[in-house]
Structure 1
Amino acid sequence: MRTNQATAEVFFTAFKLLKNKEKEAFLEKVINDPELREDIIDIALIEEAKKVKGKPVSAREYFARRSREKTIKALPEKS
């Protein structure tokens, strides 16, 4: 198992061991973070899109593309 996978497994196991109120508090913090909330929504949309026929797109590829598009949108327009 790679390091990032092992770290994710540790955090996920710890989350599952939390009491319900602690889980709710943690998830509330995640959902109240605009970037994390957007990432979660995007992941949910990707999972739904996997059920539809078409060109498969990995989450990594999607986030890279989204990051490039945000960079392009942030550039000032030439007059």
Structure 2
Amino acid sequence: MAGTPVLVGDRQVPVIGRVSMDLITLDLRDAPHAKVGDRVTLWGPELPVEIIAAQAGTISYDLTCGMTKRVLFVEDEA
């Protein structure tokens, strides 16, 4: 959903437009040094899934259970 935050590196940026299948477009004006290969976090310790779910008008359970095997899941070692 447009406006939903994601993290690019350590910068929070909004999704712009609509989610299309498994593709999203991000507004990188606040992350001018972003480049291909940077880590993008949809939710995690610095960006709780509950915040994303509220922005998207759903619940965190729907988001976490809807992830497919195509999405790389990386658990931080922190």
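Quick notes
- Computed -4500 for helix-only ellipticity at 222 nm (-39500 (n - 2.57) for each DSSP H run of 4 or more, over all residues; to 500) - originating structure among 1, 2: 2
- Comparing FRET efficiency 1/(1 + (r/R0)^6) of positions 6 and 70 (r between Cβ atoms, R0 = 35 Å, to 0.05) across structures 1, 2, the highest value is found for 2.
- Structure from which 12.3, 33 was derived, Rg and Dmax of the Cα atoms in Å, options 1, 2: 2
Values quoted throughout were computed directly from the atomic coordinates according to the rules given, and no laboratory measurement underlies them. Note that the coordinates shown come from a computational prediction; the quantities given were computed from them, not determined experimentally. Cβ atoms are built from the backbone, for glycine too; each structure is taken alone.
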